[in-house]
1. Can you say which of P, Q, R returns 20.9 when mean count of other Cβ atoms within 10 Å over residues 276-283 is computed?
2. Thinking of P, Q, R, which structure, once distance in nm of label points 7 Å out along Cα→Cβ at positions 100 and 172 is computed, gives back 0.8?
3. With distance in nm of label points 7 Å out along Cα→Cβ at positions 76 and 140 as the yardstick, tell me which of P, Q, R scores highest.
4. For FRET efficiency 1/(1 + (r/R0)^6) of positions 68 and 292 (r between Cβ atoms, R0 = 30 Å, to 0.05), the calculated result is 0.80, so let me know which of P, Q, R that is.
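Coordinate-derived values only; no laboratory data. Remember, predicted model here, so these are calculated numbers, not experimental data. Cβ atoms are built from the backbone, for glycine too; each structure is taken alone.
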Structure P
Amino acid sequence: MNKYFYILSFFTLIQFSCSVNSSKENNEEFSENKNRVIAYVHGWQDNWGANFEKAKQITHINYAFANIENGVVILGSEKDTEDLKKLNELKKVNENLKILISVGGWSWSGNFSDAVLTKNSRQIFANSAIDFMLKHQIDGIDLDWEYPGQIGDDNTFREVDKENFTLILKLIREKLDSLATKNKKYLLTIATGANQNYLDHTNMKEAQKHLDFINIMTYDFYTGSSKFTGHHANLKNSEYSTNKSRSAATAVQQHLNAGIPANKLVLGVPFYGRWWKGVNPVNNGLYQSAKGATGGYSYKAISDSLKSNIGFTQKWDNSANAPYIWRQKDSLFITYDNEKSIKNKIDFIKKEQLGGVMFWQFNGDDGTLLKIIYDNLN
């Protein structure tokens with residue numbers, strides 16, 4: 001009787017221990033999913049504050065960008081080696097910080113289609129990405145292909161990109177997993193277009209299985225190429241817009257409909273604004289025609305200009321949850337994100353149980369927006 005009691009007690013203890021460990025692992029994964037703060041960093045920048053305290057407010061750094069040449073991932077610039085070495089030093093103040101190399105981007109996506117075209121070329125590309133990651137002692141790979149099956153910045157593109165995109169992600173994931181140890185897992189992520197067209201040219205239901213998380217580029221809904229102004233990063237649809245597909249919330253829903261779990265979706269926010277001059281003054285320039293110059297301002301520059309009171313009038317579109325600026329003297333319209341709109345986006349992320357927030361890019365902020373993200377997401 002005692003013998004069987006001790007055997008039963010032993011297995012009960014093991015079962016309880018496994019249950020506790022499983023619950024702990026699930027809770028840790030859930031916590032990590034809820035608190036991702038991904039910073040795109042374009043080269044080393046000195047905007048980290050005293051004792052690099054801003055590194056403590058970030059969970060992941062995507063270093064932008066590595067290029068692709070002859071099907072191989074290469075340095076975007078000779079200074080990248082030193083930059084990545086400096087970024088690794090930030091782990092001294094944030095031991096949990098993860099650093100990934102972002103490959104491609106808008107200007108360097110032209111060779112993706114060729115690089116992943118055949119089984120052999122995919123092996124070459126995947127191996128080169130792994131070699132780059134290991135050489136620079138970083139934690140993962142982020143593919144910024146803009147965009148599979150689409151021309152992007154005058155890129156080579158093919159219908160078969162849709163299938164090959166999934167295949168290259170699967171291959172890289174297998175190689176990363178083969179390198180994993182008990183204490184080290186390597187990450188694979190992507191940046192996605194914030195529109196249905198991107199999803200129609202990819203198979204995200206299958207592709208997401210190989211990814212740790214997905215950064216949606218929920219900004220640039222309006223750019224300098226547009227002859228009309230508009231919010232470039234609005235959370236909701238604006239009552240003033242005739243195009244109801246351009247909003248962060250819409251893009252998130254489209255990604256969910258494509259079969260991606262909510263906790264893998266990371267909402268992108270801009271640390272910069274876009275401007276137009278020569279704008280029709282109706283409705284303070286919002287969703288109006290523009291005939292003058294266009295450009296971009298960092299959030300720091302916008303904030304400094306507001307403080308200097310140079311004729312900027314701040315406006316708020318309640319329907320879109322988005323700010324904008326109007327300057328009457330030269331018909332200047334600016335679309336951007338501020339503290340209020342970022343706070344609303346963090347509330348949205350928590351409500352929808354998304355996987356965190358990503359921003360482009362670190363040096364555009366004076367610390368204000370990052371602090372809003374950190375304080376409210378945590």
Structure Q
Amino acid sequence: MKQLPLAALIAASCVAPIASAETLNVYNWSDYIAEDTIEKFTAATGIEVNYDVYDSNEVLEAKMLAGNSGYDIVVPTSDFLQRQISAGAYQPLDKSKLPNLANMDAALMEGLAGYDAGNEHAVIYMWGTTGIGYNVDMINERLGDDAPTDSWALVFDPDVVAKLADCGVSMLDAPTELLPAAMNYLGLDPRSTDKKDFEAGAELLMSVRPHVRYYHSSQYISDLANGDVCVSVGWSGDVFQARDRADEAENGVAVSYVIPKEGALQWFDTMAIPVDAPNPDAAHKFIDFVMDAQITADITNYVWYANGNAASMPLVDEEITSDPGIFPTDAAKANLWASQVYNARQDRNVTRLWTKVKTGQ
């Protein structure tokens with residue numbers, strides 16, 4: 001979820017894909033779908049799919065606000081979805097074309113309704129938390145039994161982070177997630193929009209900036225798996241993918257994920273149809289296909305992200321459903337917070353402060 005000036009992002013947007021009556025253009029997060037989902041959809045419908053990926057809500061937002069993206073399906077995160085709906089970026093769903101809506105978890109969809117009133121424009125694709133992934137052996141080697149692996153202190157305490165700089169510390173390039181997490185660690189409301197709270201969070205991030213190797217929203221998956229970094233602020237499913245890759249490679253790297261005891265962000269990634277989608281009928285078919293219990297389960301079993309499909313749960317691997325990092329315990333849920341949607345002035349403040357953090361100036 002990298003943050004760049006909107007004008008620059010719009011200018012950098014690639015040429016819109018070409019659509020036809022039998023073509024569906026999908027724009028989704030990287031590493032975020034089962035290997036055979038697209039193939040199965042084409043086999044079931046005869047619709048060919050052009051599938052592009054991104055790793056930043058800001059990149060997606062630039063395309064949506066510029067218009068004429070050429071995409072039929074996009075996957076914005078809940079807070080970005082809300083403000084893009086306000087900007088008229090998405091068309092209402094025709095729920096008569098979505099019989100598999102009956103499979104969705106009512107409580108989670110109610111949570112999404114806080115961003116999309118009445119669930120008029122989007123359905124949950126996957127959901128998760130933003131926490132900490134770490135290399136178990138490297139952390140133990142440097143911090144021993146006192147390692148605060150259950151706390152944001154692992155990445156926000158300068159004395160702790162300094163001891164990890166040599167093995168590699170990374171953070172998401174996601175200002176709307178990192179600033180609130182820092183604010184929460186300081187005992188402030190992570191949903192605050194007060195400029196002074198933003199500045200306090202940025203000051204904390206600046207204090208550990210000298211020890212952070214990079215800010216990126218996808219590179220850390222392979223780096224954690226290969227042992228090239230030892231701690232990453234990341235998205236739950238991405239860290240589990242890193243763990244899975246390390247296990248498959250049998251490279252001796254043990255990766256773990258934690259929802260810090262102080263709390264963490266809970267977010268929803270959603271499927272939505274741009275207002276100017278070339279093929280909205282095919283888009284509805286794709287959304288309904290993904291909401292099939294088996295298809296959703298296949299995706300969760302591959303990407304290790306929680307989903308909002310209640311009917312899929314018996315089909316999801318027990319190793320996933322029983323993991324508290326993916327499906328949090330009730331105690332952990334009590335400390336999760338929802339994203340706060342910022343207005344233009346607040347967004348400018350966040351962008352300015354994040355630029356300062358990233359550049360160290």
Structure R
Amino acid sequence: MKKLMVLAAGLLQIPVIKKAHELGVFVIAVDDDPSAPGMALADKSIVPGGLMNEDKLVAIAKEEHVDGVIHPCSEVAMMVMGRINDELNLHGISRETAMRATNKHLMREAFEAYGAPSPKSYCTASVEEGWSLFSSIGGKAILKPSRNSGSRGISEIEPDISKEDFSALFERSKDESRDASVMIEQFIEGPEFSIEIIVCNGVVNVLQVTDKKTTEAPYFVELGHSQPSQFPKEVVDAIKDAAIKGVKALNLNDCAAHAEVKYQEGKPYIMEIGARLGGDFISTELTHLSTGIDMVAAAINVALGNKPNLDSVAESQGVAIRYFTPKPGKVTAIENAGLLDRPDVYDAEIYVNPGDEVKEVKSSLDRSGHVIVTAPIAKEAIAIAECLINKVRIITE
């Protein structure tokens with residue numbers, strides 16, 4: 001029986017742990033929180049006392065004789081995963097590749113060197129230099145942490161912003177960055193997509209293109225996703241081509257990849273690419289529902305050195321997820337939750353209870369629940385999901 005080490009054991013990692021068991025794989029879950037929900041589901045759970053401690057995690061992987069390691073839907077321990085792959089000669093990305101795939105500045109440099117389309121971009125830890133670089137862009141810009149995920153610390157900067165306000169947003173991004181530096185990027189106006197990919201033996205396999213819905217400026221938090229894309233074929237093809245170039249620029253191999261691309265005036269721009277399964281249920285649920293391809297099983301297999309099954313086993317259908325984002329305040333009641341109990345609702349959960357405090361939505365952690373809907377086409381799934389989001393009310397005061 002092959003052994004798979006799963007780095008982190010939170011809610012987003014549970015589908016991977018369960019799928020690995022279905023595939024007959026022995027699962028070792030590693031998390032600093034002994035009460036993380038995935039720990040009880042694994043065949044063996046280990047609390048390392050430092051999930052980003054490379055030496056300690058490499059020693060554990062050697063002691064357990066693991067056949068593969070995976071860090072799904074997260075980037076916190078990506079460097080650890082790369083180091084384990086290097087030292088145990090496992091399938092998956094190297095530590096050097098992990099560095100490029102988690103540092104947005106190095107990622108932009110790789111895109112530019114390869115010729116993969118991406119926005120004009122700069123990186124600095126100095127607010128003074130940041131202000132000067134912003135001025136050189138000559139228009140709207142985006143501030144984002146150079147190392148983080150989940151929409152944390154992202155802000156849109158208007159051309160007429162005051163230096164004082166710019167400095168406050170710069171420091172906010174810097175506080176969210178794991179290397180204390182900030183990206184200042186050309187603002188790309190246009191629809192946003194994610195591209196779900198499995199890379200195996202050097203072949204980039206695009207499984208699906210996802211249409212995304214986000215909040216407005218300044219935070220751009222993702223409020224929903226739907227598959228397959230409703231955009232014209234020529235747009236979808238251009239987006240796929242950009243994502244493939246980006247994956248090759250980063251030298252990703254034997255892994256899942258989640259690319260984020262915007263489309264402006266007939267041209268795609270790669271925003272970033274994660275060398276992992278996408279979060280927000282995109283890779284773990286939506287792609288399987290819309291294509292019939294089990295992306296989680298594929299990611300596990302490539303990590304173990306097995307050939308993934310990328311053939312659809314079901315007819316394609318539409319799928320959409322929408323998130324609950326009630327007004328900030330104390331939750332006093334939840335109304336009409338019973339409406340979520342219907343055949344076309346694949347999954348639904350409300351994360352808050354009466355008495356809980358709801359914050360302003362500044363990152364994906366501030367959302368209050370979700371609903372996933374399936375339908376013959378994406379447009380229909382979106383309509384049902386948005387109707388339910390409006391009718392199931394989280395009352396706050």
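1. On the way: P: 16.4; Q: 20.9; R: 25.1.
Structure Q accounts for this read-out.
2. P
3. Numbers: P: 1.8; Q: 4.5; R: 3.3.
Across P, Q, R, distance in nm of label points 7 Å out along Cα→Cβ at positions 76 and 140 peaks for Q.
4. Clearly, the read-out refers to R.
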